[in-house]
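**Student:** Below, each structure is written out as structure tokens.
Each value in this text was obtained by applying a stated rule to the coordinates, not by laboratory testing. These numbers come from a predicted model, not from an experiment. Cβ atoms are built from the backbone, for glycine too; each structure is taken alone.
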Structure I
Amino acid sequence: MNLQAGLFLYSTSALDDSYFANAIIYLTECNAGGALGFVVNRPFGRSLHELEEFKHSRLFPLYEGGPVDKEHLFFLHRRPDLIADGTLVSGNVYYGGNFRQVLNGINNRSLSAKDVKLFIGYCGWDAGELEAEIAEGSWELKGGDDNFVFHIPA
């Protein structure tokens, strides 16, 4: 299977003693420069409204997207009709876009956790790194329904 956006990485037992133990990562970008994705099955432990800058937001789940750049929020969604400027990943899953529209949609209840997934941090690999980790047996690469991103149990 070719490495491409829209695929899932499942950690193997080789990563059981690491940050990535039992992780499922959804790849959002794969190119000659490397790969980027988000751990989709690990709740962050705090809700959006518990973050100081979003304390007036509605209760909404956050996920620990990865160990890189844990100072920022990232998001995946499947509502390009309500969230402008997202980048199509695969199927009907989009990465990023207008975050103000996401916040408005969460607060007015036009967006739910079945439409948007918010992450603190991300996973990133330089060129060839992820391929090497797959070759050494750290990850199993699997296809699947893109909408699974929004239905994966924690």
Structure II
Amino acid sequence: MKKYILPSIIFILINFIGLAIGGIWTNQGVTSDWYNTALKAPWTPPGWVFGAAWTLIAITFGIAMSKVWRRKDNELIVLFILSWLMNLLWNPLFFLLQSTGLALIVIINLSLLVFAITHYIRVRHGKWYLFCLPYFIWLQIATSLNMYIWLMN
């Protein structure tokens, strides 16, 4: 298990760096007038849930990717990089540009990408895919929230 500690820390840090960049691009984000006056889904969780969810995702997805890294599964590393970049892209599209339709396209594609990562980790690395499930599940919730805002505003 010690062999996974350093790669886990590195991937967790990469994920938190992505969250920090996303936070910068979100700008006022959830406190902005645009977001506060937008019609949001009745199932929109309170703000603290978003932070808790993304913290859990950064950690668990980082752990999953450490297994992939140790096994030198380069295809999955490429998919990880693509998912990381797509995740970054969503924030400025949704919050800064308020382009909820483009953001929806990005998050749907991100969901498909994370599904593929989860599936291939399950096939190639066994139970490690369980560490991807929080991300995949959260993306389904986030996609529904994005879709609701796109449809209703």
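**Student:** Between structures I, II, where is mean count of other Cβ atoms within 10 Å over residues 24-31 highest?
**Tutor:** I
**Student:** I would also like to ask the following. Of the structures labelled I, II, which one yields 1.8 when distance in nm of label points 7 Å out along Cα→Cβ at positions 16 and 136 is computed from its coordinates?
**Tutor:** I
**Student:** If you work out volume of the Cα convex hull per residue in Å³ for I, II, which one comes out largest?
**Tutor:** Evaluating volume of the Cα convex hull per residue in Å³ on every structure, the highest lands on I.
**Student:** Further, regarding this structure: Suppose you compute distance in nm of label points 7 Å out along Cα→Cβ at positions 56 and 80 for every structure in I, II: which one lands on 3.2?
**Tutor:** I
**Student:** Now for a separate question. Thinking of I, II, which structure, once P(r) over Cα pairs in 5 Å bins from 0, in percent, for residues 72-143 alone is computed, gives back 3, 14, 22, 18, 15, 11, 9, 6, 2, 0?
**Tutor:** I
**Student:** Given a value of -3000 for helix-only ellipticity at 222 nm (-39500 (n - 2.57) for each DSSP H run of 4 or more, over all residues; to 500), point me to the structure among I, II it was derived from.
**Tutor:** I
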